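Several structures are given next for inspection.
The numbers here are math on the coordinates, done by the rules we state, and not lab data. Just so we're clear, the structure is a prediction, and the values are computed from it rather than from any experiment. Cβ atoms are built from the backbone, for glycine too; each structure is taken alone.
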Structure P
Amino acid sequence: MPASRPLEVLLLGPNYAPEPSGLAPYATGLMRELKRRGHGVNVFTTHPHYPTWRVFDGYGRARRHDVVDGVPVRRLTTYIPHAPNAPKRLAFELSLGARLATTRLPRADVAICTSPALFASGLAMARLRARGIPTVVWAQDLYGVGVAETEMTDKRLAPAVAWAESALLRAADAVITIHPSLRRTLIDQLRLSADRVHVVRNWTHLSPRPPVDRAMVRKRLGWPRDRLVVLHSGAMGFKQGLEVVVDAANTARRRGLPIHFVLMGDGNQRRILEERAGLDPAVHFLDPLPGEEYQDAMGAADILLVVDRPGVGSMAVPSKLTSYFTTGNPVLGSTDAEGNAGVEIRDAGAGLLARPGDAEDLLANILWLAEHPEERASMGRSGLDFYQRELNMDNAVSAVEEILFSIVTRRPSPAHRLTEGVPNP
């Protein structure tokens, strides 16, 4: 939908570059591309902290203004918990929401509030509504489903959380979600109007690269050259249930199987997982890697893992999948076959599914892939095809742009009215 004028767009949320994973690469890519297309953009976020939940070196109170790829970024000082359990996560969101609600914001035609950080978005939306600025919530996962599926908080709270989530999302002018199954949940369970809920898949923020020199990369990373390398990349949180990977590694070592497991990333469960693994040489923990080094590591692996704790699979779509599909390597999901990640892997034809939480079944699927190199290569090619067909950044940003234009056209914001010569209330 072409526009006669550029828009002024605000993005408010907890995650932005230089955070390497989760929501940050998508928020960063969207705003960079909107700026490239001629729109005015401003970002209000906190200091980079994910997935370590510690403020990155070089940031903090002394660095409150930033420019990332030409996009102005205002970094708000908030409470950031080092061990983010449910109460501390809520305190973090309320801290961010309070700052967003009291910080001076520039004029805008439309604002995008990112979630996770739903309750922060709710506080920010109250401020935006008072100024007449229409708001889009970009929902990467669902809180009510998350409470129901995980044990991080009392599951009896799930109906109340879902009620609050429904109320907050219904107050938005539009909601963008990242998968058709999440859209169905928003409409059927949270009672959102179907015409206000849009699906825009997360794109991959990486481009396919020529095959890496596996021997060289493995030597640099300290991985064995003569073993099948199985890599999990990303957050090490409660939701992932990565104990199953450590247990599979332990079993592989006991049986003398030539398999090496790598857990690359960070999170509040990493220390627990390291203690569980002990000195097991079959499992290797690796800190998050930047840019091309991250791609090198994925390319040097043989199998890429997606892991969900049993019963968890409908609250989100793991963002790592969009990166995995660019590598040409097969994906193995230890996840519910009918959950979002399981459906995505199956629809892409990019790999196999093991029963979540079952180390023996995970290991059995790894051994099958090890014994079938041609099928492994075919799955990798299917993942690449799916990336090229479905995970295109240009198409995704155009879809978001069209949603923003439709909202502004339907309900012009103060900035738009001012431009047209209408007094700003």
Structure Q
Amino acid sequence: MSDATEATVRAEARAWLEANWNPDLGLIEWRNMLAESGWGVPAWPEEWHGRGLPEALAAVVEEEFQEIGAVGVAKAGIRLLAAATLLEHGSQLHKEKFLRRILTGEDTWCQLFSEPGSGSDLAGATTRAELKGNKWLINGQKVWTTSAHHADYGLLLARTDWDVPKHKGLSYFVLDMHQPGVEANPLRQMNGHASFNQVFITDAEIAPEFQVGELGEGWAVATTTLMHERRRADGLRTWARGSDRPGRAYDEERAEIATVMEPYKWYPQRAGRVDLVLPRAEATGKIDDPAARQEIAKLLTLSKAAEWTARRARAAQEQGRPQGPEGSLGKLIASHVARAAAHVHTLIAGADAMLSGEDGPLDGTIAEILISAPATSIAGGTDEIQRNIIAERVLRMPKEPRFDTDRPFREVPKNTVS
């Protein structure tokens, strides 16, 4: 359908939905129909549950789903990061085993990248993968892993060679999270939520066929995952909310969102809740304070600039361009927006911004914003990492001096025992 037009795609999608959408279907049954038809992920290849449409026309299909009120494929959590990675780097087996169940929502996923000893240096991972007989044995510790406590599978970056430079000794795997030797412990955050986990991996097993990409090419595969993650963090995503309409499919979607999205429910607060600024300023009278009004104007200007940057990234995606540094630009500006929003909320609320729960403004939402916003500068690659990417890949500046990229990783000083 590469030569399809907007009008024909819209008409075909509408006709199919009108003929097939039934809110009384079970959610998995309906999503299997979507996978078979290709309308659930129309930009995916036809061979893998899509219709081979450009991203721009996929957006047209999404509009038709919204118009009729039909439930789409499962998108909550990092499922689509797993799907995007497997579509690009996965084997035939990976695609056959995982892609449909990602779309139906039958499997949930997590991302086993960060480690306690390496901080923002993802390539410094020390989790070991050793081939013993016909199995990979995995030993190590991961941290800041969202949803690991209820994930079925994990995208795992592990070290398979300690005698080459660090970027070349990593490999990428799919890890069964339900096997013995995988223990996920939730971490309580200062905002009261427990979205993240420490994951302890002790002699967990992975069959060789669940290695993604070639041995030692894990860094390239992980880069694909990260680029999609940063592009998804561009600020244009619709927060997952279930419809209040009656019907089995709607009921089951609401239950899915309540479970799968639970770890993410504070994410709007960590983004700064710019949407609350003007209503709060008007309700409190701070809109008449010249100093506060100036800061509000700065925030809204910055937020609009971030939206335009995000739209550039979305346009690049719709044109079929490869993942690029736009995600890092969007990720970095999102951090600036979150901090500026926290500052403005403090100006508006004053000392009351420190009150949590029912005593605080908006039942403690403002206080939650203040203690959640710093996470935006850390999650998905710190601000410092994004500045390095922008400096080196966009501005073509010289790379910063490094002492650990050209020597065997075994010889590189670490914060943990190797």
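Observations on the structure shown:
- Of the structures P, Q, the one that 4, 19, 28, 27, 16, 5, 0, 0 was derived from, the read-out being P(r) over Cα pairs in 10 Å bins from 0, in percent: Q
- With distance in nm of label points 7 Å out along Cα→Cβ at positions 36 and 252 derived as 1.4, matching label from P, Q: Q
- Winner on distance in nm of label points 7 Å out along Cα→Cβ at positions 44 and 292 once structures P, Q are ranked, highest first: Q
- Entry that produces 7.8 once mean projected area of the Cα convex hull in nm², for residues 60-163 alone is calculated, selected from P, Q: P
- Comparing FRET efficiency 1/(1 + (r/R0)^6) of positions 68 and 260 (r between Cβ atoms, R0 = 35 Å, to 0.05) across structures P, Q, the highest figure is found for Q.
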